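So, here's a batch of structures to check.
Readers should treat all values here as calculations from the given coordinates under stated rules, not as data from a laboratory. Just so it is clear, the structure is predicted and the values come from calculations on it, not from any experiment. Cβ atoms are built from the backbone, for glycine too; each structure is taken alone.
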Structure 1
Amino acid sequence: MQESWTYVTPTDEGIPTTKVFCEKFLNYAKANHLNVACHSININKENQRCSEFEDVVKFIEAAMLNDSPVAFLNLCNGKVNNLEGWHWVTIISLEYDMNETKAYISILDEGLIKKVDLKLWYDTTILGGGFVYFEAVNLQQ
């Protein structure tokens, strides 16, 4: 993260979308001759263009199975008290039970590990947010 900071630096508006985050990181990757693909999923409750909760869990699980941390943009924390709004954090683990539609993520935020109720966030966020992870791409296929 420290290495990419010169490319993935927030503007006056921060880094407000997954698209901007991906573009900035892919510029860093290109400058450092890294072949990566950006994967993202957006939650936009305001305009009702919203991924299903199961899709969000599957997206995070795919990243975790790929040994990739997930960048989580929280624009509005809803009823989740241990999450700061308009803020990016790193997801480092996922626990879920889709039968009971429960899911919890562990995030790194300001040097602390916090356990967040992802379902509560999903159900109560007003502005939504998004999730991003990167995957190494092998060009020698």
Structure 2
Amino acid sequence: MSEQVTTSQDERTLAALAHGSILLGLFSNGIGGIVTALVIWAVQRQKSTYVAYHALQALVYQVATFLLTMLAWCCWGLLCTLLILVPVIGNPGAYDTAPPAGIWVGLILLVVPLGIWGLTILYALWGAVRSLNGHDFKYAIVGDWVKTQ
């Protein structure tokens, strides 16, 4: 993983931009980074193998993490709904005196989707730093899969 590759500064910058574009997803519901990585890959696939590989990795990684994060949020929302609404069914006055315990459990479990979201962003930023410094970088599962395609 610490292998130094011979690339130009422009190639390293574009590769880092593809990985770091995950930050654009913070302001565009996850789509900005995906579109940026796709555009970099489309423009550079005939010009630079290094940039094309990193952009395609970033694209696949961002799509996969977007779907994983959305799944985590949906599961969290469903669980919170069940924890809060199920005790009320058949007992409409259940929350007249105190907030339901499900609210507290839901708030504690909020760590899961936020943690997944944060860690996926940090991992992509690590890829950006590595490729900007000229080191070879590949995501744990995505990198090998992209290499074989």
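Upon calculation of helix-only ellipticity at 222 nm (-39500 (n - 2.57) for each DSSP H run of 4 or more, over all residues; to 500) from the atomic coordinates, which of the structures 1, 2 produces -7500? Please list the in-between numbers first.
Working: 1: -7500; 2: -22500.
Of the structures listed, the value fits 1.
Identify which of structures 1, 2 gives the largest calculated value of relative contact order in percent (Cα under 8 Å, 6 or more apart).
Working: 1: 29; 2: 35.
Ranking 1, 2 on relative contact order in percent (Cα under 8 Å, 6 or more apart), first place is 2.
Between 1, 2, which one scores greatest on mean count of other Cβ atoms within 10 Å over residues 58-65?
Across 1, 2, mean count of other Cβ atoms within 10 Å over residues 58-65 peaks for 2.
Rank structures 1, 2 by distance in nm of label points 7 Å out along Cα→Cβ at positions 18 and 130 and report only the one at the top, that is, the highest.
Between 1, 2, the highest calculated value is found for 2.
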